[in-house]
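Below are structures written as structure tokens.
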Structure I
Amino acid sequence: MLNQVPFIDIAYDPTVAYDDLPLLPPSLPPVAVGNTVVKNQLETVSLLKACITARVLLAELNVRASVFSSQQLLQRVFPLMEAHANASLDGVSTPIEVLFRLPAADEIADHQRSPAIDHVLAIDRALANGFAATTNKPLDISLLLDLATDINGKPESLRRGAPTASGQLENYLPPCGAETLQRLLLNWQEFVRVDAGSLDPLIIMAVAHYQLNVIQPFNSGNDAVVRLVDSLLMSDELLIDRPLLNLPAWYRRNRAEYLRLQVAVTQQQCWHEWIEFVLRGVAECAQLALKRLQVIETLRAQTESEVRRTLPRQFSAELIELLFEEPCIRIQDLVRRGIAKRQTASVYLKKLCDQGILTEITQGKEKLFLHTRLIRVLTNDTFQYESFSSEF
């Protein structure tokens, strides 16, 4: 285990704008390795081992996701969960179950909206657009501007004064001035695209996360953009194929440490602890995602068996597929899929409720049918759900 040598001599004053933010790559204080002091070593043996562990888990997650039986769930619901966790760190969130009950984005009525819901949906949209963009272009300043524009709902540019939203770091004033921001962002861009050289991509991601977070380049939406960039950098480096990891949920669960370690980098250049924290988060989030996919597959098999046993006349492969596409089902979903006409579709869903597979609720004038076991697996990291009446 590497121990940081005490390093206090850094030109940082929390009462003034941090215009002298050190450029990337980091210039590190000495590190004690046994009886030897090693200078400017960003990649240590322990960090590289952590990178290997995380990358193996990410590779396994990609493979598992590629053969997962419910691709629609991965394409819509998992990114929505990441957007929800991201938004909650901004202090603007809403229960995830409320989001699950929303129709497709282009069908959401005005009465179903709120500032919190719109904020989550904006991050979800930015995440989707960001993944689409990185297939054709590298992650650069223009893409950061696009992400901020999606999140803030208006054309965004680099700020000129202090940000209107101060960000999560307390007792900290970010750099100011157009020239300063341009210089820092160009350096950040070069680091993630060129200058990082042979650094492991996950270490690049951790360093880039901190640096962008302290630059705070926009008037608002900075923290959400920073957390989106984690996923986009991993996608750009072919470490993940889609947003399944939900690293913002790790930051939320460990928020105090997340903030403390960034302050330690700012004040004492304690990069190794921060990078180790991020790598641990990647590994643990990948493990949780793998387990969640496995449990959903088990639940799907059990649900199919239960429907075959108790409702043989209603059973169809299309119905089972629909049950695992969305946590909330509407009558018109069955009609659109050609599973049944409206009256028959209503009968099917009510029978599934009678068997305890779905739960019916009324939302305004609309009947919704919640797949409560699936919701439990999606929202609880213990992955426990109520057993069916029959044994498997």
Structure II
Amino acid sequence: MKFFWVFLFALFSFVLFSFFGNPPILTVTDNLIGLKNNLAGIFFVASTSEELLKTKYAAAKNGGEAIRILIVPGHDSASVGAQFKNVKEADLTAELGERLAALFENGKEFEAITVRTKSGYSPEIASYLEKERSSIQAFRDGYRLYMKSAVDSGLVTRREGVSHNDAPEEWTIKLYGINKWANENDVDLVLHIHFNDHGGRPANRLGKYSGFAIYFPEKQFSNAEASAAVARNIFNRLSAYFAPSDMPQESPGIVEEQELIAVGSNNSLDPAGMLIEYDYIYEPQFLYPETRQAIIDELAFQTYMGIKDFFDGTATGAENPPETTLLPYKWNSDMKEGFTGSADVLSLQAALIREGVYPPPGFTRNDCPITGVFKKCTVAAVKDFQKEYGIGPTGYVGPQTRKILNEKYAPQQ
């Protein structure tokens, strides 16, 4: 662990000074300067870096050790997280985690380890959390003390971020345990998967925010630089088809964070890490089985591609929408305003993004997410598409409009 021995030495010196007076030769100032220097050395030395990760990746492509990615689907069957009607966050995160892990199996450069699947916790990690409970508590308490000492000595500034619910005791142990396991098992990147919600939303009522957000360690943390670089690449991929959150504190889309245990609260995580809130739980794309499956595939794919972009040095932005699992697609039926839960409409909306007409003028990305629901945004965008191709702008997707869509976006024979 990056701080353990130096911190023990600093703490021991501090306790000796506090209870027994100055050791020979050292003055009070010497002791305090020594403590501050030790803490500074611990806190500000990077535990990982872009260069380190990319060097390991280059070696992995030539048969070296694979990049180890720990996927942590948020919540579980005992604590399901956010809920809306029959949709539970724990179910969505488990499914997304499995899809994402499967994508990493395609090449030798990555090794994905999933903390929890739809079948339950990984036996290895479940055993670790049970057997190492007391050492995990010591790990948590040590890092809390370490952070407090760094703040009290003026080396680290506490920064208030987005307000989150306090984790119950059992969850703090579980999450710090995952950080400790990651530190001890040569993990290179930790991805916590969640779906968003906001406080005060009445049960089974739609909320007022939409969109995704990526939380990563605040810049004073030792894993911040590498985490931010990976997060930016994932953000670029996701934002090509999904809107960043319109909750004011999340509106940048990428949010620095000190308090979330998942990103290494109290600087407790050595590898790069982040927590991704994949849209709000009540958004309509998650309510219907057909669109839910398609959207989860797409979120997993864009996250995977964002990580690949980081390691391969590929630049991708929303101004040039990249590949998507929603296209190619063949439309066999007409579509009109009022359709809900439709995979046809979901892929139509992706095609309209590619065409540069979605969202239509006067609407924002959050007004017009891709949901599989055919409402006013889609009507207006279809009219603009029809004008572009010389079709009477009705907003109804009939045979003429489908013919052009299929010529452009259906799978090649």
Structure III
Amino acid sequence: MRILMVQTYHYYRGGDSTYMFNLSRLLEQKGHEVIHFAMQHPQNIESEYSGYFTSEIDFPSLLAESSAGAALKVLSRSIYNSEARKAIDRLIEDKRPDIAHFNNIHGHLTTSIIAPLRKRGIPIVWTLHDYRLVCPNTTFLRGDKICELCLPKRYWNCVMHKCKKGSLPASIVAMMTTFCDRVSRVPSKVERFITPSRFLMGKLVEGKIKKEKIVSIPNFVDVGSFTPRAEKGYFFYFGRLSHEKGIDLLIEAVSSMKNVSLKIAGEGPLSADLKKLVAEKGADVEFLGFVTGDDLRLLLEESSCVVVPSRWYENLPFSVMEALAVGKPVVAADIGGIPEMVEDGVNGLLFPAGDREKLAECLGRMAGDRDMRRRMGEAGRKKAEELYDTEAHYCQIIGLYNEATGKTPEE
């Protein structure tokens, strides 16, 4: 089968990109042809299809211009990118894919790319990695607090409360994007939405997207490639350094404890603020910057525990899947899709999201009981083998492709 794989960023930028590359590799291993479409970017991984990619849009630089022209450009291209529509039209005319698999397209590629696919009768399946279709701010966060005022279809609340980055212009753009998607009936033009967590499926249904349009398929990891190793006595966080991830809570919790060290791998908009917080608190925290590949794998394998202190409704985070795959217990916030992965007292410990004292309590319990860490790690590995297996994921995805295209498995 010839699959058009669509994702804004063609480099490892987050869980959405990681999933896209992992799935593309898996499909190619199974004999399928994967055609990529993305946005041009200096960090992009080389692709034979890059000549079709739409040009880069640097929204922060445009907004910094503070001009009416720049603002209009941001507004127009973030809602309907006509250049992306023309680029994907040229790509599908030349390569003739059987199906399109969307990942993260909002804000840059936009839903403008749907029309050329519909015109040629190419079905679309769409793996959702956030809540953009029902929450203009994508995270259901307003400041530090969970907010669901926009459910269902009350998107003006995003503007009223300046949810997007605390900015009125950014909130207007976010509101208009979600509003235009629903007015133009985008959900009806997609064959199936894929949600990695059942929690995300529930929020889509609350947002008035038909349940029969949605299938929940967990993400996957190559569990067999992860090797449990002897721990070296540190807690580990890896991921984006941004407000919704709750890393400031983790630093404050660690700073209140003795003989607990934390390593943080990742980059993001809060890097400088978090380093300043560590200096103020005198916490035993080491920032490793952006780490990937074998270096990241080794850090994970030698950790004592992985910590996921998120404030927002996490979907199905790769950090948890990979921790379970490598046989490490997880301390995590009981929010979003995380409780579908971490069973309190079985393969990790859960704490109320945003509760620094309970987080510190869980870290203390984990730090003080090596035997508990071993038992939980073994239970986590077993769960990863059962739920996040590569072959099981492939069977579900290819079954969905066959259903959408009307093909039989033999074709």
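Some points to look at:
- Which of I, II, III yields -17000 [helix-only ellipticity at 222 nm (-39500 (n - 2.57) for each DSSP H run of 4 or more, over all residues; to 500), calculated]: I
- Given 8.4 for mean projected area of the Cα convex hull in nm², for residues 109-212 alone, calculated: source structure among I, II, III: I
Laboratory data are not the source of any read-out in this text; all were calculated from the coordinates shown. Bear in mind that the values here come from a model prediction, so they are computed numbers and not experimental data.
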